[in-house]
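Please go over the structures that come below.
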Structure I
Amino acid sequence: MTTGPLSAIVLAAGDGTRMRSQRPKPLHRLCGRPMVLHVLDALAELDVQRVVVVVGREGEWVGRTLADHAPKGLTIELVTQHEQRGTGDATAVGLTGLLDDAGAGDDQEGDVVVLPGDTPLVRPPTLAALVRHHRHHGAGATLLTADVPDARGYGRIVRGKGGSVQRVVEEVDATDEERAISEVNTSIYCFRRSVLAPSLRRLRPANEQGEYYLTDVVGVLSEAGYTVEALVVADPMEAAGVNDRAQLAVAEAELRDRINERWMRRGVTMWDPERTYVDAQVRLAADVSLLPGVMLRGECTVGEGAEIGPDCMLVDTHVGDGAEVRHSVCVGAVVGPGARVGPYASLGSGAEVAANATVPPFSILGGDTGGTGGTGGTGSTGGTGSPRASSDPTR
């Protein structure tokens, strides 16, 4: 079992042209959180000393997002790949961000996880298992692989005698026998840091695009006599990449299922999970009930025993213990404990509903709710005497 510091390189420099968007691909949202942040969330649960994020032409945009929303306590360095020359070149650029303050070279001991910024479904236990497997076998490199029924479009894992990995062959270069292999590369790796940089320097751009492929490092290490291991992921969906809007929707559905299952196991009731949408940053207490058609977006919090729905959208809203919100839209609002809102009420930014107060049907309070019916009101309800809310507890 080898030990040493663990670092990570996240490859997030791709233009994402298939997304057909001005927004950088790593910043497209899944369950309300930019895709690259889901990757960093997974890394944050490992004992990672430093994370380098390799960015491209929209690096400043990505950098601002990471500065505001990256996991606390994670040391992140941004480096820019100015010219798109492939994943091998991007990894080499990323290694420059791992040079420590003392000026240690890239032959420093330890290991480095390399993974794409567009694999938001990878779970922390899977990354931890990859590192453990890599260190247990003293490997020069360990690949996370997947066994899939349809391997079309993926690089195949070619193993040698004894089961070690010899190389990764891309489909266009594969023989008929190699195309029959069902074990594929996921583009998630753990490398011994001292051998990664020398291997990258041996890469040659043997393709029309003049790009350096990280997969070729596997063959370089194998030929040099280093052990190259593979760990087969139990759920291939974890390694699914997001390259276009259709794949984004598939990843969104998978992540929402995970979020809903987690909250239900923690004591939240969902009448119809298929029609309940809860963003990644939402916080729910025990005994919350979510009726069909509920959307909780942004940094919502819902207190113990509260009931939301049916057909509600809450954005960045706090709902107190035992409150009820029905057929309503709340954006940037505060609903006090025991309060009742709606049906068909609209609470905008700054709206505050007092404890045990009632917001009658079709009320409009606070600022803009994003086109949900206008603005107006005083922005708060105080219970008795308010023209827009009553404190009648029998309603």
Structure II
Amino acid sequence: MTATPATLTERDERFARVRDAMAERELDALVIGGKGHWWTGRGYIRYLTDFHLWAHDALLVFPAQGEPAIALTSYAVAGLLAERGWVTDAGGDVFLVPRTLRSLEQRKLTRGRIGIVGTEWIIPVDLHRSLAEGLPSAELIAADDLMNLVRMPKSELEIEQNREVWALAKSAMERFAEVARPGATQLELSAEACRVALAGGARDLLVLMSETPGRMAPPDDVPVRCDDALRYHMEISGPSGHWCELTITLAYRAANDGEARLMDTELRALDAVRAAAKPGVRVSELAQVFEDTIRADGWQLGPPTQHFDFHGQGQDVIELPWYAAEQPWGSAGDAPLPVGGIVSYHPARRIEPHLGWTPGISDNLLVTAEGGEWLSGDWSHRFREAAA
């Protein structure tokens, strides 16, 4: 599968958006933390360098004017980033702060207003303390929200890259459906789907599987039974670094009345959420549409949980905005969706009475000027009939 690469025009547009946001806050520079892990922290670095930080920590100096610089906890990775990425001033040092301070000194920024990005989840407290001690004349300002808001609307190129990741995910799922058979191990079946994803350029994969309602876990070296239902979930980071999540449920028996009725209800909720996804709508409002549809069909919702009904998804698995039913924490990341916003949809609220397999729907919702669009396209979220 051919992946659309990022361009220098894309780089310039991203840099300009960040610098416009910096100008609004009168910031002279940003110091942006990065970590090579899946959930959050890698995306900041990929967004501004087009380099996939698969491991190690980083601090990126991004000035309001002039060239950025980056320090990484690996000399080898720093060399690769300088060769392949958008930032050529890259160096390795186990201790990130000294090199970061030198980069700020070289750019005459040690007395400026500096936004720190990553204080909530990425930059350790001791590292932040060292930055503050090394910049006694600078004003350090928390700026996580600046980068998060800038990244929310995806560019046309990013949207195209997201579509490519979805095509890859669907191909991997189709392979899983082709090879699923009694006696094969969970690991063997998962390997077939992962092979398709990796051959298509996937950078990272998270996979879960289940033959028991309500229980999902990483695949194990045990044979599948294929006598009830077999559910497989993949989260894929494609060549562009963008993520998507998709689930398939192979059904080896007819759905019972409750399962069939709940599936119809959740598919109606899916349609209702898409229709409500106009620019400016908050993810909490979309969650309310989901809940209203569920209740309108006579179902009861179980206790609120911290599981995200919706969360932003891009070059980090979880980005702004997000919403979970448990309050007040669940609304901490609630925000209006812009044109180009993409959110992962997977409400996993407990629905009562419990009747067996839940629909297990995962999709990505793109907000356009005309309304919502499911990036899964023609994918069917219904259980797929399968023969043992």
Structure III
Amino acid sequence: MLKKQPSKNPSPFSDPSELIRRIYVEESILDLPYTREILTKAKPIPVEIIKDRCVPDLPGGQQKGGMAGYIKNLTLGKQNLFLSLNRGRFLKACPATREYRCCDYQVLNIGMNCPMDCVYCILQAYMNNPWLSFYVNVDDLLAELDEAFRSEPQTFRRIGTGEFTDSMALDRLTGLSRILVEYMSGKQTAVLELKTKTAVIDNLQGIDHKGRTVVSWSLNSPVIMQKEELKTASLNQRLEAASRCAEMGYKIGFHFDPVIFHPGWQQGYAETISRMFAAVPPEKIVWISIGALRYLPALKSIATTRFPNSNFFHEEFITGLDNKSRYFRPLRVEMYKLIHDLLRANANARTCIYLCMESDEIWQEVFGFSPEDKGGLPAMLDRAVN
């Protein structure tokens, strides 16, 4: 286990909910017990009540002004929490593309946006409003899950909350992780994944989770985590949190995504992997994903404007089959092979190491097989977690 030692580069942002400056609440949900619980935990953050379905103007934001206004609102939106109802579906299939191998993940949509600020975050080019949002109608969420399990009782589901937000970024205020972990503890045909860049795990203590929850961390080369994953927990803080969760009996996952080319990338990823295995026993790790940087074309201009000191967007890219910008294939394969070899040299035999959104040809070059040779990527992940 990792010894509890001070990080070389400690981060003050192990709990990003502390970055919130104001909370807005839809009027109809103000008296819900869950809303009141969140607001009590959030004190002394100022609270403003608004009309239902009426998204207020951001304080100091711009409602017009083209790209400049949009970018300013992106930054301000992360500081203002909007508590509202989700009036659509909670459970959806991962927004994958058919050209690349998908893991058949199911996304549980608990909110939108994140108070942390990763330079490469795809949400900057994906959202139609900049608000940091959380949905309080959790009873509807659980009812939708109940119906999904009733309608297809034999289907095994891997369900995650970290697609449109960080699973734990607001957990000190919402306590949602505890609700979901307790709910999923009784489901033998599903597993919940909580994916985070924080060290917010106090609510996970003391739960009889019955092994139905995987707590996962996104990791990267130390220099990328320090310079490009702003307002996140440090590498040491994340690994200390992962170590504690392993001690609590949780299954653990790690995601090296996006892998970013930069000077010294070989040494950087090697260091992170070495520290990862020093922190968490290999037999506790059920899966590790690897995925190279890929992004929508619109993201480059937004991110380079917001973060002018970042330069990794200025490498050479091609347009992939999914219309996202990607590194040239030889570079992707080179990075994948090194990271895979370092992982496999230390990983437990049952740990599923896999590529996220890559073609069979890339799988063959890196692993020597394609997912279909093992029954498909979803089956590989299902076996790893059961």
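Since every read-out is calculated from the coordinates, none of them should be taken as a lab result. This is a predicted model, so every value here is computed, not measured. Cβ atoms are built from the backbone, for glycine too; each structure is taken alone.
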- Message: For Cα Rg over 2.2 N^0.38 Å, for residues 173-244 alone, which structure out of I, II, III has the highest calculated value?
- Response: I
- The value -0.26, -0.57, -1.20 for log10 I(q)/I(0) by the Debye sum over Cα atoms at q = 0.06, 0.09, 0.14 Å⁻¹, derived from one of I, II, III, belongs to structure II
- Message: By the measure distance in nm of label points 7 Å out along Cα→Cβ at positions 285 and 365, tell me the structure among I, II, III with the highest figure.
- Response: III
